[in-house]
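The data blocks that follow each hold one structure.
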Structure P
């Protein structure tokens, strides 16, 4: 493996993806497995590859990802965020297309905590008048 790489950290909900882009053949490895094996749904794989497709760098980088936490879709979105940040480090001129596609913005939505006196985060017990 090459020593020179571009690094980006991506986050979504409770998932954290540590992405490394090596100049190379376009291989995509997630937690030591090929990406098409790691992601059982094509939608998640396509989501993870989207920043490379938008910028025209598909097949020009070998992507190595370590991702932890959350579910499969959250991990795919964290990888998207991380790949976009790593591409920005590789070529600062890509900021505008990545920004316009929304890949550089961290999605702040996360599960809301349960509040005391309620059944869930917002669901209250049924009100009875008598």
Structure Q
């Protein structure tokens, strides 16, 4: 690990923004001051969060602290994964090809489309009536 006390990375997905800090030491992920298993109850969300650490085999080498805000649970889980991947690359440039291959460094550009006038949502039109 470099001279600093921690390595950081920012992850984004939809409206969620995650500020991730990696500290040297054994594993453990904290999200907004709570264990991540408390915040993310679904198994697939937990798997997404630890995926970047497992692919690079760094799960037991870092303690992860995350501040996440905005969006929903799925967006937050993806934002945390993105932030962890960016922090790992900042820690060691050698991990970049592995994380890039797994698709963890690419920010997902899909966001909610804006509502258009005359429609109920972005694309849903009012029901057509002939008479």
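What follows draws every value from the coordinates through simple rules; no lab data is involved. Note that this is a predicted model, so its numbers are computed, not measured. Cβ atoms are built from the backbone, for glycine too; each structure is taken alone.
Annotations for the structure displayed:
- Among P, Q, which structure scores highest (criterion: distance in nm of label points 7 Å out along Cα→Cβ at positions 15 and 103): Q
- Across the set P, Q, distance in nm of label points 7 Å out along Cα→Cβ at positions 87 and 119 reaches its highest value in structure P.
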